[in-house]
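Given below, in the form of structure tokens, are the structures.
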Structure P
């Protein structure tokens, strides 16, 4: 995509998913769909939206008194490209 076009995958997919949801649940009202896994970032005094995914890691660490203890960490990986169309954020 050129500089004058921006990735609209989130909005496009939400609209398509909303229509699908309405088709499958016509008896319901006030349908809504929101893709999760997006965050707002401030870069160069500009606000932008980017996708992210949580990564979970774990390992057994040795204890001084013997044995081991399981430690877990989670971190967020922010995408530099749209996972749907491949456009650079």
Structure Q
């Protein structure tokens, strides 16, 4: 196995962990949606999104990735809101 294959194997391992964590996060997102539905709360809560983003950027060791983390979480927020909306429509 050459050097590039080794690096790609490492990425594959990390990708599996990201998918596992994404799935875990989405299960919790659905619990949040159930709570919001029960108490007639809106799906979108921008203050919470800003808080999550700030917390995630604070976890960064390499602050050069701050804009990338923001972009990633904007996508995650959209996916989460769509999943919550699907639950509300059931």
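Only the coordinates and a few stated rules stand behind these numbers; no lab work does. Quantities reported herein were computed from a predicted structural model and do not represent experimental measurements. Cβ atoms are built from the backbone, for glycine too; each structure is taken alone.
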Item to check | Which of P, Q yields 9.4 [mean count of other Cβ atoms within 10 Å over residues 29-36, calculated] | outcome: P
Checklist entry - If we compute distance in nm of label points 7 Å out along Cα→Cβ at positions 21 and 37 for structures P, Q, which one ends up with the highest value? => result Q
Checklist outcome for this item: If relative contact order in percent (Cα under 8 Å, 6 or more apart) is calculated for P, Q, the one returning 37 is structure Q
Item to check | At a computed -6000 (helix-only ellipticity at 222 nm (-39500 (n - 2.57) for each DSSP H run of 4 or more, over all residues; to 500)), which of P, Q | outcome: P
